[in-house]
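Visitor: Pasting the structures here.
Please treat every number below as a calculation from the coordinates, not as lab data. Please read these numbers as outputs of a predicted model, since none were measured by experiment. Cβ atoms are built from the backbone, for glycine too; each structure is taken alone.
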Structure P
Amino acid sequence: MAVDTLYTGGRVRTFDPEQPWAEAVGVIGDRITYVGPAAEAPAARQTVQLEGRLVTPGVADTHNHLLLGYDDLAVSLDQVQSLDVVRSRIAAFAEAHPELEWICAENALYSVVENRRPNADDLAGVTDRPVFITTYDQHSVWLNRPALARLGILNGGDIAWGNPEIDRTTGEPTGWVFDFYTSAMTVDGLAELQRDIPMYSPDRRYRKIVNSLEMARRFGITTVVEPQVPLAELPLFARAEREGRLTARTIAAIYHPVGADGDFRARITEAIRETPQHERFRLGPVKLYADDVIEPHTAAMLEDYANRPGHRGHTSLAPTEFTKLFVELDRLGYQVHTHATGDGGIRLTLDAIEAARRTNGARDARHGIVHVECLAPQDLPRFRELGVVAAMQPRHASPDLVAGTWMENVGEARWDRAWRFRSMIESGARVTFSSDWQVGEMDPLVGIYSAMTRARLDGGDAWTLDERLDLDRALEAYTKGGAGAFHNENTLGLLRPGYLADLVVWSGDLYTMEPAEILAQHADLTVVGGTAVHDHRGELGGTAAATRFQDPGGSGQQCSEPSDDHHCHSHGD
């Protein structure tokens, strides 16, 4: 029987242990029907001549904040190292947009002001309109004085979407807001943001989803997990499905706010029951937070921060309360993915998973710990023992992002605990890689390069070299690993007859390249369920997809796909 499409004449990395490599793949409808030698391939209605290029399973980006994306009406501060540049970009944007009531900006670095956190005075004189800036990890917000006044914070008022920092000497708000992301996704926090901050309107949030999905398809991403969706924003995904904008299989994890009670969990159950499970969309795990992040000293550490004696951060809930909540969610049958960055937060989560197994009995829950940035050695084997998925982001380990604040806060004595990719995989734990867009670039080739080098994108300052991976193990974590993290290993993650035809044709054979050469490659074809959602060369009868998106560098440049420039987009949690 002839197949609909035959991909032949290249190298096929299947990740199928029964047939790891092949030369050709045949597809009928949405399924793979042939994997094997080119000489034995069936006849085909259409053929893609690979000409030596590499084919792999589609990438599963298992931690990609579609809802954060980039905003075409916000200033990007991506990788901006200088306060002067921050000020000039905001001033120029404000001058160019007199119609905007608020000036919003994204992706600020914690280290943009040397040796301290930025504050409202750093933005004095830039504009007389309120300024709202999110940090690159979305865990903090930086406000100017007009914003503090508009929000009532100057007068001692509270906000539902974070905790304003108060100067210990003056008693005045500094302009810095902690605990943003965990608070912003609560019912009250999101309602206030939507009321006060234009960037959080439903229409702008929907545009972020669509923009992010447009980017995903050109990067070879066939499955994406939005790891933190408030119940109130589920209709945005229903709209995307209805309008045919879900070009990747999308799994939405529902955010469980700290302090939410049984009534909220009942609402989660109702939402899952009432949300149609579509081939391109389904509700997935419940998202918890064990701690915050290391950069502002709010992640939970087992020992003091290196540069703040006597301070170890904090957990999001008291350990007994967190464990009680986790045991309850496990009893209800949910898969739980928990944000934990500090070694204290990671241990608390592992302890809670162990308590759930002891109380409710062992099951193949595949609870996940997200980020795993600083892991105590004695906790490493517990991932395999407890069946926990380590959901990690290679780009986070790059000096571009962590030199300075992260490294100094943790201290060199604990750098060997940082992002232990190789140790985790060799221990037998389930590991899945992802971008954490927009904290890191969405392009999986950037993540693969980072996993292979532990260096900056220019190749410099490589560190913790014992945790580097080879290409094959990095690719496996982005494909087979991603499918297995969400119980999809019988339909996705391998190129095997009977599996769904989600695959990528890369622009070259990555296995013949040095890491720096891999950065220059791209996806020529992204295929989801047998259908090309991105066709760079027009090989399946279409034309190169016409996606255009705003360069978040602030220049207003338009980037059209495909591009070999991996820096034409910014670095979510």
Structure Q
Amino acid sequence: MFNASIDGRLVLPQPSAAVCNGKTYDAAACSVATAQWTNATWRSDQIGAMQITNWENSSCSILFNSSTCNQGSVSVLGVDAISAAHVQTTVRFAATINLRLAIKSSGHDFLGRSTAAGSLLLWLHHMKNMTMIDQYSSCGLANVSNAVRIEAGAQWSDVYQWLSQFNLVAIGPAAGTVTVVGGYLQGGGHSPLSRWKGLAADQVLEYDVVTADGQRQTVNACQNSDLFWALSGGGGGTFAIVLSAVIRTYPSPSIVVATYSVNATNVTRYATLMESFVGSIPQLADAGATSYFNIGDLTISVLVHIPNGDSNVLDGIINQFVANNSDLNFTITKSFVLPSFYAYFAALLAPNNPSGYNLLVSSRFIPESIIRNNSQIVAAAFVQAQGQSTIGSNLRGSLVAGGQVSNTTNRNNSVNPGWRTALLSMAYTQTWLDTTSQVNQDNLSTQGLLRGAMLDTILPAGVQPTCYTNEANPYEVNWQEKFYGSIVIYNQLKSVKVKYDPFGLFQCTTCVGSDDWTSDLNCPKTSNSNKINLTIFFLFAGIFAILL
């Protein structure tokens, strides 16, 4: 019945390591899973897999055969949707029986928001259509040339490649297996090109969505304008299900790129090196550069590029930094030019798409004014919060703000205002092995929160720390203000949430409105009702008949 209504698209998800464990052991499948474990493309093709494995299941592993391997946080039933009708039917079914619903495309999520124990999963991975709109015009906008409509399952690597045929590019992430219109875009979306043209959320012209009542709606600046505002920065998985979005494209720039790394001889020298490095960041920013850098183990390693840049300018900035630290050994790749963003992406970014490990992230925005005026304070905080390879941690910096991200003209969206004044987004990352004890995992989790809080010392007294919600810690205190910018903005977002999803069908960790629910997001705090857990439902029902 339900399965027939969705054209037989029901599937049974399982954790990606289940084939290597317990009753579901399959030697051939386990061999494939082990070989592909860190392949982000393979993981995105598995309905039960997440890119970050701690949001799947801690009892299943490719490192050992566990007799206690269970479903964990992985949904017990899924709908492999390939049409809007499949999405609408699934939403109506889940709403009718008050079912816990999870929404997932590729599983790129650091907070576990696209999976839930005992839930029905709406999997959008195979909705991959991409359409060029030569002249888009709607809602009073003048014609926008070469806009594109992208469906919910399309991934950025495919979009970048497709657009390269037309010498075009859209504002997307460094990781190609991220989907275009899911949590990445809806959470703001920083990019290797964001300083050049703004955040991903700044590029949206229109959404095609299914709301919690199962209705399909067009959402733009004049139709359902409050929902358009909320979806563009307020986070995915909570307001509506986005089937597709229309976004701007641009003629592809050439890319000037260079890399370097430097290692200090001791802690004292590392502190002065860091002061010199932070002091060079405004020069890079003024040259239009974007940069990603890692801080840990007395080392700084850097990738830097400039859209439509000048090699001489980039070499000059790096050479001056080297000259200021001539007593240290540098490993440098002299700047070179790639003819298009896609050439840059394919050569340097696509091969670096880590996946298949346990991870927690704690992040903070660092305001541009502080970096320019108080670089010594910034440098000291970076040294204090630096990563340590011995415990699997890293402090990663992203020079992806400033420039056009700071341009708020005609930005009709709910992007965290911390983006608009920042220059850097800093993220302390903590990894661990499956064999790590729960006590040590808890200690590492606490350490991650403390390291993130170390970056708060950079801010003037009384200033609220903010961070990028897609690269954040689900255990943050006062996440409403940090993730969404202020309690005023959060409450505005919540009013939109209540309007379009009054019964809370769409719930996910630290998503807008989740604070009105119990920690497992199954029960409203003000009601005795609760979501149906499919695992328990099947245990008592003994059959899948209601779903078939």
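Visitor: Can you tell which of P, Q yields 28.9 when mean count of other Cβ atoms within 10 Å over residues 179-186 is derived from it? Display every interim value, and only then the final one.
Guide: Details: P: 23.5; Q: 28.9.
That value comes from structure Q.
Visitor: Give the label, chosen from P, Q, of the structure having the highest value of distance in nm of label points 7 Å out along Cα→Cβ at positions 227 and 507.
Guide: On the way: P: 2.8; Q: 2.2.
Max of distance in nm of label points 7 Å out along Cα→Cβ at positions 227 and 507: P.
Visitor: To which of P, Q does the computed value 3.8 (distance in nm of label points 7 Å out along Cα→Cβ at positions 139 and 387) belong? Intermediate results must be reported in sequence, preceding the final value.
Guide: Details: P: 3.0; Q: 3.8.
Here the read-out was taken from Q.
Visitor: Using distance in nm of label points 7 Å out along Cα→Cβ at positions 75 and 267, single out the structure from P, Q with the greatest value.
Guide: Top value of distance in nm of label points 7 Å out along Cα→Cβ at positions 75 and 267 goes to structure Q.
Visitor: If you don't mind, there's one more thing I want to ask. Could you figure out which one of P, Q the value 5.1 for distance in nm of label points 7 Å out along Cα→Cβ at positions 251 and 475 was computed from? Numbers along the way, then the final one.
Guide: Numbers: P: 2.2; Q: 5.1.
It traces back to Q.
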